[in-house]
Structure P
Amino acid sequence: MTSNLDEIVKRLAKKVKRHPKTLLTWFDDAGAIKVGDRYIAVKVDGFAASRALYPWCTFRDFGFRGVTGAVSDVIAKGCKPAVYAVSIGVKPEHIELIEDIFSGVEEAVNLYGGYIENMDTNVGYDDWIDIFVIGECSTQPIQRHAKPLDIVVIPRRLGLSVIAYIEYVEKRVPSFEEVKEFSCRPRACTEIASIVEECRACIDGSIDISDTFAEALQQLSEVSNVGLYINQKPSNMLHHLAISYAESRGVDLMTVTLASNEEYIPILVVKPGYEEHVIELLRKKGLEPILIGFATHQKSVSWLGKPVPKTIWDYASGTITHIST
């Protein structure tokens, strides 16, 4: 199903009429254009509650998380959210939930900044939310791109998402409050936009970790026609709760890292020689940046010399699927 969906999107990409001053590819995290001397990003993202709402979360959380998903893609391009439009749909018996969902949307917009300018409601066979965001960019938006010898950095540790996913699959509620908070109300990495404003020339590319970490690496490699070599130990990339959880269950740490999903942070591709400066800027913002590897000429993704297995979010089944390379 996922591969068929990818093929449909690729066919559409060849047919669609795009703005003459478009700045990003069709497959990037967001779209962007230049209007006069201004840069503007645009993003739409949507979630169905039947697939995206953990049973321990509320519909107010659902609204908050919907905004986070869209905003994170805008921020990954180095832009700040400015204007939102919201479309909320519910089942006929859930009409009263519209206010709860919208309250979560308002809380997220208050956190990330900007204004809600338009809203639409509908009724159907699921509960869902679509968020449209226009972002303002002080510099040219960052492409989903990497060049050989570029340095790859993530702004914080991964893995809380995997604890939530496994607990859900096994029909349990996470015992860690931090995991429940993360799974219900993930926060987009707003600090990135100001860092890009200060050091845009240092950064060659970025991609948001929206699905799995493994998918983000593969997509970055494929669109740039370069390889990525990860040389950091998984234990240095994972949240301490994810490490202890994995070890208690006998789960391989590399598998947990690759399966980390909807983390809502960007992978930053930094020009060689600038990595320490970018890392210092991230630390000053209270983040915990980790240099995880570099781009190569090999045109494949490997981790400490071994091919990285494809670890994807399968939309047809709503599960994380591991496909050996």
Structure Q
Amino acid sequence: MKRTFIFKAVCAAMAVASLAACKKDDPVTPGEDGTQGGGSAQYTLLATPLTVNFSWSDPAPQDVTVTTNAPDGFTVGETPEWFTATVSGNKVTLAPKPNEGDKRTYTLTISAEGANSVTIVVNQAAKGEIHESLKGEKYIVWQLDQTSTEYLGDKIILSLGDNGNDKKFFIWDSNNNGTGGMAFDAGTSEGPNFYGNQGYMGLVVGSIGWSGAGYVYSDEAGLNNAIPEFQQILDDKGEGWYFHAAVKGTPGVGSNFLLSNIDDSKSYLVSWDSYKMSLSEWAEIEIPMTTVLATGWTGPAMNTNNMIVRSSTKQGDVVQYDALFIYKKVTE
């Protein structure tokens, strides 16, 4: 307490000569890029992400995380009529309206007294603008949001997502009879998916020391027959067909997809870690089916897992995926 009193007294005496001397017990680190709180600013102000992209229809809100050591916190500048910015703690939630016109772009300013301001570029796609992966002609789908599903319509020749009937998504348990611990727990699916819409698969690794789940398409006759829609890929020798997915989650934990073969041999593994995994950004996976067929893959069978999702052995690791399908691109 004595040292503090002396320091305050000295600071008061030196206030006119050097206000900065009073701040030496509260140092400020400049921003790493020299633009967010860097330079000669007294305090730092950082935000992530610096660019936010929205779909034109059914846009899901997105958060910008703000950190600052400015004593009075931060403020958010004016917004246009097409989106709102709501502050809660260190989060700024951006929520746009559906877009009925051309592409929208706006630069949102976040400020803090004594710090360099930060600008966030907010984009929204033009009405009708869609991702290249939704411009194909045929789709076999495991996971896709409702808006995109409705857009594709009858281009979806087979949907293998859980329908509560003959198509199921099973999270595996420790003793395979429904009473053991589960390989995955339900995770969050809040915020935008890969296309900027709402809805994706969110899982968290459970407590049993391994993880796994699978999609199963049941045959009423109980036979392990080939799923006929996959024959189109084989007939085309994979030409023009692509495996597609978007992934997000804990990096470096071995998350993967496994495309099952009809006899469970030579199944094709897709490692997420090969695609710059992160907890904050969607990573797109696209693999030519010619590459898959070259490994000996002949398509999955009914009454067994046709697509497998696996991850780590560590409880709490995050597994999120979206836009999981095989599709044929339009031939020009």
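Every number in this text was worked out from the coordinates using simple rules, so none of it is lab data. Keep in mind it's a predicted model, so treat the numbers as computed, not measured. Cβ atoms are built from the backbone, for glycine too; each structure is taken alone.
A value of 21 for relative contact order in percent (Cα under 8 Å, 6 or more apart), calculated from one of P, Q, originates in structure P.
Which one of P, Q has Cα extents along the principal axes in Å, as calculated from the coordinates, equal to 56, 55, 42? The value was obtained from structure P. Given -11000 as the derived value for helix-only ellipticity at 222 nm (-39500 (n - 2.57) for each DSSP H run of 4 or more, over all residues; to 500), which of the supplied structures P, Q does it correspond to? Corresponding structure: P. Largest in volume of the Cα convex hull per residue in Å³, for residues 99-202 alone among the labelled structures P, Q is structure P. Given that FRET efficiency 1/(1 + (r/R0)^6) of positions 139 and 299 (r between Cβ atoms, R0 = 35 Å, to 0.05), derived from a single structure, equals 1.00, which label among P, Q identifies that structure? Attributed to the structure labelled Q. Using the calculated result 5.6 for distance in nm of label points 7 Å out along Cα→Cβ at positions 67 and 235, pick out the matching structure from P, Q. The value was obtained from structure Q. Computed over structures P, Q, distance in nm of label points 7 Å out along Cα→Cβ at positions 187 and 219 reaches its largest value in Q.
Could you tell me which structure in P, Q was used to calculate mean count of other Cβ atoms within 10 Å over residues 163-170 as 17.8? Matching structure: P.
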